[in-house]
Structure 1
């Protein structure tokens, strides 16, 4: 087949993808029938077209789309380096493992070091600390924002402390002014887990630009999606190279897949106890993994990045309108409504609610009835990691107590603000909350 014929066929396939996406778009919202998930993806014909275009290349690992996506992602954050990986959890593992790399010499975090974090969140913000032989130190949260209590964080520092690793809870930035000052003042590394906060800002700057390393997730529930996927970001070239090496089997060579001899010395290196001239593509300087993403994932990410500002605006609008409606309906008599961290511009991932003490119903009474009425709910992930079965044999330290963490574990949950929730769905959510709470409070 002639080249112009294959090009025409390719264009036809991509146009059919757009037509297919339009033909299979979701129908109108039907109250009580259409499920309102706590989170979800918003994809269109352009996304499908990019995904299929990459698949037509049949380049089944990272390639031209991955290179372009990493560059665009770094530019979005205003950083120099982004390294795509298979998930946000993998990004957290790569980020913390990078700081433990022996190639950092005396700057490496040694096993047994303490790392300040919180127990109220997702486990894979913390598990890389444990997997690298370090000790998580759990600090309680601020009950208004559900982020770390910065005053307690400062008190938790000891001579054994080497780093701080925290997530921005449900898209609401933690107090980056205070946390950054603590890190600088004590010479600590700071890792920002931005997996739920893509597009959020603190003092006008993107979250993820304050720490030594930042992580993001592109799981379908998150702000943009590549299916599975995540990334590590940094402004530090040396850390970016270490993260890339760990992601790519721990190899010493920096040539991307399918390329060789970028340095012009592929068979001229003499490293370790290998024979002189041993192939640099098969020389390993770190104990690494294979956590690379594919070009198909990256192509979808490129299309989704174009939509990020609109997605963030829609999420924030849904959060604001829900909060206004809950106050107007008097639901804050029974539920503590979420608060924005002072100085922050969130990119909301969810609308977090806490059942007030003394309310005539419990959290589970409420969420069961919401789920029955097709409104999806989620808890604040693990609640309190120290209560989870997986942490029963884990070595950790608790600074002070975890009173507010435990309260969140018992009484808090969240509902969705994702961009797929429109006016009709949002109105149904408010009306359902009002009806259910009125019934549970015995006011019908």
Structure 2
């Protein structure tokens, strides 16, 4: 009898251990949004299903650098939304093709917009250019080569430092990155007379931001690694004292020159960092092209090697450094289903250069795509919170998706099997998946499950439980 009881308790104990192990192995996604920008959620892709990189759609030119203090080598644009206002910062500079020298000293310029499309260059009256202060120069001093501001989202940030920036010290100061602050985004001052980061090359758009997920400041700057241009990162709790910089890691990606990085948290899923690093091609006439990468820890990035904005995108992108992505990802008024990004064109080639707008669908950087032959996505075990499964998807004319919820072992859960799922068709940023017996999957919350998505002529961009 004692042996019987011992056997029962052993089974119970093993069951508890197994249950705990399953929960520990499952991805705890709660109700947060997850994008298919990497293989984080993916256990396997079968049939025709694969990860597909999407390219933004070109739109209109939004800025021409035609002022005397601007010119054909304006660069390192920063664009962000600030309430009802969109702010833009960039370097004003011009290269004289005849003398092969800069036509005037570099300055930091400012523009603003109410819609992200039509931009004005306000006369700030702050700094003199050719004996006049009627210009949009927002900073003239150390750091003008690559002055890169951001609005600080740190809830503990004091009002006088609500806006911060980085700029490199060369040529009129010590080598390194200098920190700036401002109360209004217009009137700027140095945080310290000394550079706050000194290990690096810095002749790029070196940037920093508050990471709301990690609750610290991150910075990304340029450096050389084994003779190739690359990116370093460091973190800080106060924007002044930084950890020792370390190089980014790109498992499985080739060794390539990376100039700018344009890294930022994705606002709909701030635990994911996205970046638009510019690949530099010195053997092709110093041509550049934006690419895409993502990270979940700030240092290890999944890097896509396909060009996001090829030379064929309009226009003048085939010259020396003529195809940089700006640091900016914004939603414009009345366009809640898309994001706008911006890229440069006509660097060096004309009397001025230009900035063009491009658009992505919301979450539309990468998708799990299946063509007409169809394919299947199977997720890793997920531990979720919520009552509905919400997906961001698009199907083509004859396309559809169906979702099956399985237990940890891969067995369909009653009422939530593939045959129970109502076909999902159309195009929606948010659509609840429905099964014949209802959409409430809340009874499974807290229990590891897998999702099996069978799809044809369709893209799946993101999902979450709500």
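Every number in this text was worked out from the coordinates using simple rules, so none of it is lab data. Only a predicted model underlies this, so the values are computations on that prediction, with no experimental measurement involved. Cβ atoms are built from the backbone, for glycine too; each structure is taken alone.
When Rg/Rh (Cα atoms, Kirkwood Rh) is calculated for each of the structures 1, 2, the largest result comes from 2. Of structures 1, 2, which gives 14.6 when mean count of other Cβ atoms within 10 Å over residues 31-38 is computed from the coordinates? Only one of 1, 2 returns 14.6 for mean count of other Cβ atoms within 10 Å over residues 31-38, namely 1. Can you tell which of 1, 2 yields 5.2 when distance in nm of label points 7 Å out along Cα→Cβ at positions 279 and 367 is derived from it? The read-out comes from structure 1. Of structures 1, 2, the largest value of relative contact order in percent (Cα under 8 Å, 6 or more apart) belongs to 1. Among the shown structures 1, 2, from which was the value 37, 37, 27 of Cα extents along the principal axes in Å, for residues 95-246 alone calculated? Answer for the origin of the read-out: 1.
Of the structures labelled 1, 2, one was used to calculate distance in nm of label points 7 Å out along Cα→Cβ at positions 223 and 319, giving 1.0. Name it. Clearly, the read-out refers to 1.
A value of -2000 was derived for helix-only ellipticity at 222 nm (-39500 (n - 2.57) for each DSSP H run of 4 or more, over all residues; to 500); which structure in 1, 2 was it taken from? Attributed to the structure labelled 2.
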